[in-house]
Structure 1
Amino acid sequence: MKTILKFTTIIALLLVATTAVAKEPKLRVINKANDKALVFEWDTQEEDTYIKIVDADGNVIYSEDILDTKVYTKKFDLKNLEEGDYLLEAENALKKITYTINVNDKVGVAKRKEKVKPVFRKVDDMVYLNLLNLEGKKVEIKVVDSDNRMVFKETLDNDTLVEKAFNFKNAYSGNYTVIVRDNSSVHYEDIVVN
């Protein structure tokens with residue numbers, strides 16, 4: 001058990017180091033006479049990334065999958081958009097960043113919200129879960145089988161680093177789902193045991 005704990009701690013530290021090395025996204029606002037735009041740049045670390053812009057009614061007005069690109073840079077022309085608030089969302093396997101954009105006479109960024117996602121790693125019959133929970137919010141972890149029967153459940157409070165190792169070596173054949181729920185989101189990881 002100590003070996004598993006040491007291993008997951010090392011993985012978590014590597015995850016934090018990798019995340020720290022990656023450049024933070026940059027969002028630059030352009031407000032000129034005939035030009036209202038945003039320039040978004042993100043070091044995607046060659047992770048699959050998804051970008052979208054959503055209007056106040058929840059309609060996706062732009063979306064793009066970014067594959068196999070180390071650095072993503074895009075200029076978004078906003079001069080033809082109606083006045084109002086929009087969301088620019090950028091998401092990869094590690095995190096989701098949401099900017100609230102105000103489009104009026106000028107373009108402005110009202111706020112930025114970042115959500116770190118759990119990282120799952122599968123090695124043989126083991127599944128490792130790491131979640132950086134900087135706000136120390138309540139985190140609920142469940143494992144259910146294909147018949148939606150609870151195999152494991154735990155609720156953690158005030159843990160800034162959530163680490164779990166699940167051993168499926170002696171599990172019955174079938175499909176399992178690891179569910180990680182915090183205050184604002186739910187994440188799923190499917191496991192197949194043969």
Structure 2
Amino acid sequence: MSINDLQIKPLSPDTAEQFTSFLSEMDYSHAEHWHFCYCQYYHVDCSSAEWRERTAGQNKALAEENIKNGLMHGLVALDGEEMVGWVNVNDVNNYALLKQDEELQNFPGRSAMVVCFVIHPEYRGQGLADKMLAEAVEKSRQEGFDRIIGRPFVWSAHPQRQYHGVPKMYAELGFKEVSETNGVHTYVLELK
């Protein structure tokens with residue numbers, strides 16, 4: 001199947017359990033510590049030590065709660081009924097961990113931000129993350145955001161750990177690099 005045949009749609013309360021099942025079934029052998037995240041890392045404002053003390057069960061329950069109460073947003077890719085991809089894109093103010101990030105808070109107006117991609121291994125390397133990022137841009141534009149931000153990085157030794165995407169993805173969609181700190185690049189696309 002071509003990635004062009006996949007359906008990309010917003011995460012919704014009725015897909016909360018399907019979403020957490022998708023993440024539960026992923027192969028995290030490339031980064032074992034990801035198995036318990038359920039894409040909640042940016043939704044929890046705590047120290048690194050406190051984060052490591054959290055359990056998979058806590059994060060799974062929090063993910064389902066955050067989806068159902070409308071705090072967690074993003075897009076899922078579906079091959080028929082099977083979830084095969086995810087991009088966490090949300091209002092930057094919905095990411096508790098980033099509320100003290102001066103760079104992000106200094107942008108005027110409303111900013112959407114991409115913080116995570118999860119692509120099923122059988123669908124990697126085919127441009128699905130690129131397609132999902134393009135859809136995230138359009139979704140953010142339709143929702144009236146002033147801009148969309150990403151913080152990709154390049155990790156050549158472990159490309160499968162580049163969960164923010166890579167700079168090239170963002171640059172190809174017209175994002176402009178505005179800063180770089182320790183190999184993490186902040187890319188911004190103005191939507192208005």
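Every read-out reported here was derived from the displayed coordinates using simple, explicitly stated rules and does not represent laboratory data. Small disclaimer: the values here were computed from a predicted structure and weren't measured. Cβ atoms are built from the backbone, for glycine too; each structure is taken alone.
Computed values, structure above
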| read-out | value |
| --- | --- |
| For -7500 (helix-only ellipticity at 222 nm (-39500 (n - 2.57) for each DSSP H run of 4 or more, over all residues; to 500), calculated) the corresponding structure among 1, 2 | 2 |
| Highest-scoring label, criterion being FRET efficiency 1/(1 + (r/R0)^6) of positions 81 and 129 (r between Cβ atoms, R0 = 41 Å, to 0.05), among 1, 2 | 2 |
| Structure responsible for -0.76, -1.08, -1.09, -1.14, with log10 I(q)/I(0) by the Debye sum over Cα atoms at q = 0.19, 0.27, 0.28, 0.33 Å⁻¹, for residues 57-104 alone calculated and labels 1, 2 on offer | 2 |
| Origin of the derived value 0.55 (FRET efficiency 1/(1 + (r/R0)^6) of positions 65 and 153 (r between Cβ atoms, R0 = 30 Å, to 0.05); candidates 1, 2) | 2 |
| Value 16.9, calculated as Kirkwood radius over Cα pairs in Å, assigned to which of 1, 2 | 2 |
| Origin of the value 1.0, where distance in nm of label points 7 Å out along Cα→Cβ at positions 89 and 113 was derived from one of 1, 2 | 1 |
| Structures 1, 2, by relative contact order in percent (Cα under 8 Å, 6 or more apart): label with the highest value | 2 |
